[in-house]
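Bear in mind that the values in this text are calculations on the coordinates, not laboratory data. These numbers come from a predicted model, not from an experiment. Cβ atoms are built from the backbone, for glycine too; each structure is taken alone.
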Structure I
Amino acid sequence: MPRSPGSPWRGLAPSRPLALAIEAGLLLRVLAADLVQWRVDRAGDGHVCLLPDAEYYWKLAQTIRDGEVFQIVEWGDIPHFALRTPGYPLFLAACRAVLGDNPLGARLVQAALGAACVWLVYRLALATLGPDRRREARIAAAIAAVHPYFIVMSALLLSEALFVPLLLAYLWAMAALWDRDDARGAVAPALAAGAAAGAAVLVRPSCLLFFPMAVAAWGAHRLATRRAMRPAIVGAVLTAAAFAAVMAPWWIRNARVYGAFVPTALWMGASLYDGLNPRATGASDMRFLADPDVWPLDERDQDERLKARAIAFARENPGRAASLALAKLGRYWSPWPNADGVRSAWLTVAAGLVMTPLLALTALGLWTLRGDARAWALLAGPILYFGMIHAAFASSMRYRTPGEVPATALAAVGLLRAARPRTRTAA
């Protein structure tokens, strides 16, 4: 039977078990923020974070706060006006304007966002699985609260900290839309979904194709089950309109800068060539940006040249491209961190002991819900989508982490499924 379309929005106040999970999640993230800041301060090298990408975001945030041109000047004083999209720098700029230039302030705000994700995971699980699956929703929230990768994600000055709550908000809104049979009732969740999708793309452009794919899956499900299509059409139009409204300022700005439509950032060429080039291994290695025929180019020419080279490499070396895709999928699904500088024997063992059973439970949960199109699209969709994307681009388990957050609901279903035979035996 169809699940109640009104259920996702009812009972928003957290129950006591959920409140405890949120409180635990906040405490752990605050501790992680303090620890990361201590490590950064101890290094004394002037950096704001442990990973280099954070430096770009921090510089761009300063340009926004100080009213300067939104750009990064590197590689021979060449300006890059769309090296990154502005979503996460805007967030950091707001943190710096209110809390000052100490990165700890932004980390603590991210800790609060991470705790909010625990609540969002609970709401998403209920909206997707149904109001009678509160046990699974509580388990999913508990996993999100204590998952070590999610905790660290909140402490680092990387876009994932802002992207994940936006992704969860989109998925929750789509879950609210899924079984709606009245077009009027689809208006609010459709607008929320579109706005969340636009904000998420401004934070993490690689998610751009996921959102229309999820809407298409929703429409295809309604067609297959012979449900009324008017709510889906209205919902899709309103989602697209809200998405465009959020993206429009960035599109207009780029049109003024480049005289052309630039939907996200001019970084796809470098990212694609990072994953498809003669020296590629599956890991990220962008030393090619220092090549004499690459770095002097302006950002549009550089983007086009590297994109063309990557496509040509894949076309001329299909076997090598296929083997690289397998290597990247191995890195993506790795239970332990595989980036340079964070690998160690004890971390590999500890991560393997936590992540191997959790990934297995996620797979078991997805198998248990194999006939549920909503679970496939909204709970498994992000983690599968990013896996597909990073079979072409450079890959790491870091890119899997945002997709793992909604998939905690699948792990919860898998855990109860695995425990069921033992419960019956004990009885």
Structure II
Amino acid sequence: MNSPATRHAFAAMIVSLAASSACSARDAHALPDGAGMRDGTSFANALDARAARALLRAGGLKPGDRLLLGSGEYRGLELEIAVSGTEPQPVVIEGRDTGGGLPQLTGAWSEKNPDQGGTAIEIAPGVRDVTVRGLRVSDCVTGMLAPPARGGGARQRLVFEGITMRRVRHGFYLSDCHALRVEDCHLARFTKHGFRLEDGCEDVTLRRCTADCSEGDSGWEKLTESLPFGFFANGSRARNTRLLFQDCVARNHMMPLQKSSYKNGDGFVIEEGSTQVRFLRCRAIRNQDGGFDLKSPGVRLESCVALENSRNFRIWNAGTLENCFTGMAPAGLWSHAGPVTVTRSTFHTLENAASVDDDANAVITFKDCLLSQVRRAFPNNAGGRLILDESSITGGAVRLKQTAPAWQGDSDAMDSTSHPGKGWRWPGPRD
């Protein structure tokens, strides 16, 4: 049974079965109004939107099958995904440009009644191995929803790629998703939250995603709701854990008409119910309060940039920052409990480089950092304390390239020419 010939024959059988299974996968083509014979065998004979929706019910698509949506506006189409693939053969729902751009799922939502309207795509509990890519979504309460599983089983290995959304209340609102991957998804003009991991999400990667609440439009900023956030991880019911945000950008989360005296709007928000969180090469630009508002203990930030926020980095518990840039704001780094250690980072054009909540005793330590055009390293009347390592440099001795007046963290313009071994160094183009 264990002879080389037997093992070879067994391996050949496995390969043959896998090839046979792969050959059985099918593509179903769809257009908003269908075409030709409407059997889905090609775009010339495409299913209509209603028939395409029916394929997403349990048993409608098998592992390895693809539902291909062609160009056009799928107005009022709400997809409910209840099918599953396997890890080697996921079910794929994919938009194709058949001459009129990527397909558009359009609802009837209005920012005047932001909690009323439909959901573009909902993922049922227990769904596994599904990839959704290449779609445009607009005018919905929620673009992509994975509601709490409530005993139905966590979703496994969902992938969302190349999805754009405009004019929604929430973009992605996800619970109970394990081994989740969201890549190259871009959201603009939403009223509440861009990417929200609500509860029970594990092993999550968000890569090269953008949340731009207003695109800098002051008129839209008067229409947003209280507490607009770009990326939000909650975890009040079940922890979110092992979260990676890589090359993501959060900007323009503003709501000047909030009724409370404390006007909040953040780029990245992590609550205490989320753990093991890492940010790599992320940027938070022009948000009303915090660029990064992070309550998770032990949060790590590497090569991140925060610009033009009220408080660029807000670290509520222990955390580390390495090779980060914080500038053009009243506060570069704020801490509550700490300790926070900052290594090889640059603080530029700030009222205060660092500060601590008035009633806290947090300790902030700078190592090999540069402070350029900073009015105060640390306010005299603040709680806690700043340890400014002797290797850090402050004042006029610091010189930066500053070749880009409207710098957005996307070049080496703010690298130091006077102290190349200290402070921020641009990590180069994103992956």
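Structure data summary
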quantity: Origin of the derived value 0.30 (FRET efficiency 1/(1 + (r/R0)^6) of positions 197 and 389 (r between Cβ atoms, R0 = 30 Å, to 0.05); candidates I, II); calculated: II
quantity: Entry that produces 168 once volume of the Cα convex hull per residue in Å³ is calculated, selected from I, II; calculated: I
quantity: Source structure (of I, II) for helix-only ellipticity at 222 nm (-39500 (n - 2.57) for each DSSP H run of 4 or more, over all residues; to 500), computed value -22500; calculated: I
quantity: For 2.4 (distance in nm of label points 7 Å out along Cα→Cβ at positions 205 and 293, calculated) the corresponding structure among I, II; calculated: I
quantity: Relative contact order in percent (Cα under 8 Å, 6 or more apart) from the coordinates reads 6; which among I, II; calculated: II
